[in-house]
Structure formats: structure tokens, C-alpha cells
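As C-alpha cells, here come the structures.
Every number in this text was worked out from the coordinates using simple rules, so none of it is lab data. Owing to the predicted nature of the structure, the values given are computational and were not obtained by experimental measurement. Cβ atoms are built from the backbone, for glycine too; each structure is taken alone.
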Structure P
Amino acid sequence: MMDKIEQFRALHIPGDPLVLFNIWDAGSARVVAEAGAQAIATGSYGVAEAHGLHDGETVPLDLVLANLERIVSVTGLPVSIDMESGYGDTPDEVAASVGRARDAGAAGINMEDRRPGEAPLVPLAEQAERVAAAASTGVFVNARCDVFRGRDASAEGKALVAEALERARAYADAGAGGLFVPFLADAECIAAICEDSPLPVNILWSPACGDRAALAALGVSRISHGHQPWAAAMAMLGREAETVLGGGVPVYAG
């Protein structure tokens, strides 16, 4: 297992970003692996919705881990799972939950710095303890930093970058392996964070981000696609179902 963790860690290279086309179950993991992925990563939103539930740790941990085991069974690639806020009220509970994920085959996890259903960020000192607990298990912890969520990077960029870097330093000291800064597409802010972050930087892709080369040039180490692959698959399913049920011929015919 440690070999997979170190293999996954080594894929995070500033300027040569790892691309994660996020999946939600074993079937989607197999398809993405066969498409040439270097690693596999779940997105909590897609996993929850695929089980008829909603994002926000509504999926029981036992079900999250059973899903992980099925994913690991169909690929030899490193697998990272989105553990939302860490599935624990205390650092000890976080360590226990993440330890179970490691034992089920996870090479890495994502962990948010907001609690389920809450908008404010967890205070930095408290979140650093939670990150340290997760990192104590040995897995690669991608510490999510939500300072840009719902904020205007063009107007508040300098202050938000400073806040993100403060968290990056604290999470690095706590043993995190990466810094995930979603909801950010501003090139100047991304470049500033990549330049000064002690951790490799993960960006959530959006059309405004440009392509892989554009993010690579800014120093990004990892590009995630979040719930977007699941949403695209469900949109296609809906369109095809409407076509067939309306008496038409589906695109995939023949």
C-alpha cells in the first residue's frame, strides 16, 4: 500500500499537472483507467448522487468504503477518495475513518476545511489538527482550502491569496501532501498561490481555467474535474432516455 501512496505522491509535479477525471463507482473507474489515467479519484457529489443521496457526508462511511473497495478491485492505479470533512467530529475520529480508507485501498484522500452543511471555514488551528490526524495514517492528504468559495477573486484576490497561503503553510506543517483550492480560475491568483505554496497546488477545472497547458504554465500540480464528469454522464443519459422514450433513435444506435 505504501508503494501506491508514494506513486500517487510522485505524480504531483508543479508545471506538469496530474489530471484527475473524477469517477463515482467501479464501472466509471474502469472506463477512465482504460482511457489512460495515471490515477483514479472519486468526487463526493457524484458518489452520493449515484447512491440516491446528497453531498455532505450523507453517504454512510461503510458505504463509502465498500464503494472504494469495488473501485480498487478493478484498477491497479492509485486511488484517491473524497472524504468530505473527514468523517469525524474529532481528530481521533478523523484518523480512525481515514485509517479505514487506507486499509480499504486508498492511496489518498481529499478533506475539506468546512463541516458538512456549514458555510464558515473551520478555524485554522482546529483544521490543522484534523489534517494532522488524517496525515498520521500515511495516506496522501489533499487539504481543501475553500477561501475562494463564493468570493470575487478579481476584487479580493490579494487578501484571499494571503489567506490561502496561510492555510497552506499550516496544512503543510500538519503533514498534508497537497493543497486543493477550488472555485478559482483567476490566473494571477493561481500563479501567486503556486509560487509561494509549500504544497503542490490542485485546481478544480472550469472553462475559465483554460486547458491543461494553461494551468501547467501557472505552476499547477493537479487538475480535478469534481462532479462535472458525473453531471455530463447523467445529462447524456437523460437526453438519450428522452429520445428513446419519445420514439426516436438513440445516438449510440449501431
Structure Q
Amino acid sequence: MKKIIVIMVLTCCFSKGLSQGDNEDPSFKTSENLKIKSTSVEYHEDLELLVFSMTVKGNAGATVPSAAGQLDGAPVLGYVFPTNLNSVDIGFGNVEGVVALALTSHPDFDDTPLWDENYDRNFGNDGVIWHPHWVILESTEAVPGGLSVVQFDKASDKVALPPTNPDMPMYMDSPGFQVVTQGDEIKVLVPTYRVSGKRQFKYDAVSAYMQVNTSKVDLPMLGVYAVYSVASGDLSLPYSVR
């Protein structure tokens, strides 16, 4: 049942994914740097490590958003791995939705306060550097891409979050995994203990534009506004860990 829900939700996202967000650069739609050629997740038994990878037609990670100058409307680019992992596998409570590992770049804010990705000893200035997030995605008709990160009320909802979460009212974590870009490939290195020892699961790969909202009550805080490329072509999560 969960796999059917995942396919329905993500197919909705793909079919609606060509509408432009307020601060989406029109060149994103045709950028070879966002066109996925292939994807893989490899398990390295000797290191107890999962290596998530996407290969694109251009240079992976070379395209990043331009700053909007404020948090409201801030653009976010992502290379996203939707999976059929469960929310509890990555340190959340039991939450309905699609567990995804998103590699993101966003110059207007830094949501990884524990990590210094550009090595300058300032922990609050490197949001544009490609970095990972675990997120729980849900279907929504409020944004053109059909998906948003699941939100909660910090004052009243009882939620379970990993200790590395960025203290935002969304099911989002900033796990600090190493992200590596090399030519046409972007990779993220995930120790198996950070996914509760899961070494087999299904996944897909997507490049997408997201946008932050802090002013409109009818829009999600972080929604998907455009999908540029899907590895499988049909968002069916057909790939298995090698």
C-alpha cells in the first residue's frame, strides 16, 4: 500500500512540475546540470556505508540558485532521492509520507547549524554549498509541484525528531553527511547506522526546484514548484541498492 501511495504522490508531482515559482531561474528547466542520466545506491560492506549517487548530462552541482535576499520566497535547488524507507528508520517518529534524502543548495539561509561546509569556521553562512537533508514529503495541491515537506505545530504537536534537526517546524533533518561533486556526478555518503541498518530499499532520483514560504498561510513552508528530471521516467521507485 505504501508503494502505491508513493507512486501516486510522486506522479502528481511530475505531472505538475513545469510551473515556475516566484524566484525560479527559467534556465533551470533546460540546464544539463539538472538532467539526470543515471542513479545508484551502493552498499559497501567493508565500510558499512551507503553511497547515493546521481549522474547528470552536464556538471553536477554546478548550477545553484541566486539569492532572493530574504527567507520568504528563498529558492532551493535539489537533487532528491525518494525512497520507501520508513520515517522511524531515519530518526523521526511514525509519520505518513515519502522519506527522501535531498541534496540542496540555497544561498539565502543556512539550516545546518552544526556543520561548516565551506571550512571558514562560520557555521551560519554556507547554505549555498550542497548539503543533505532527510525530509518527509506529502501530497498537496497548494503548489505546482504537488509536494511539500510535512509540517507540524511546535506548540501543540508531539513529534520525534533526530537531534540534528535544524529546529524548524517541519519533518526535516540536517544529518551532516558528506556530499561530493565530481564532474557529472554528485554523491552523498550515508553510514548504515544512520538508516537503522537498512541495506535494502527502493528508490528513485529527481532534480527539482523548491521554495520557502513564511508569509502565506495557504502555502507550505517548503514546497516543490518544479521537477526537471526523473531517473526512472515514471517515478515508480524501481531501483534497488547494489
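When helix-only ellipticity at 222 nm (-39500 (n - 2.57) for each DSSP H run of 4 or more, over all residues; to 500) is computed across structures P, Q, the figure -14500 traces back to P.
Between structures P, Q, the calculation of relative contact order in percent (Cα under 8 Å, 6 or more apart) yields its largest number for Q.
Computing distance in nm of label points 7 Å out along Cα→Cβ at positions 141 and 221 gives 2.5 for which of P, Q? Corresponding structure: Q. On Rg/Rh (Cα atoms, Kirkwood Rh), which of the structures labelled P, Q is highest? Greatest value across P, Q: structure P. Can you spot which of P, Q the value 3.6 was calculated from, given it is distance in nm of label points 7 Å out along Cα→Cβ at positions 45 and 165? The value was obtained from structure Q.
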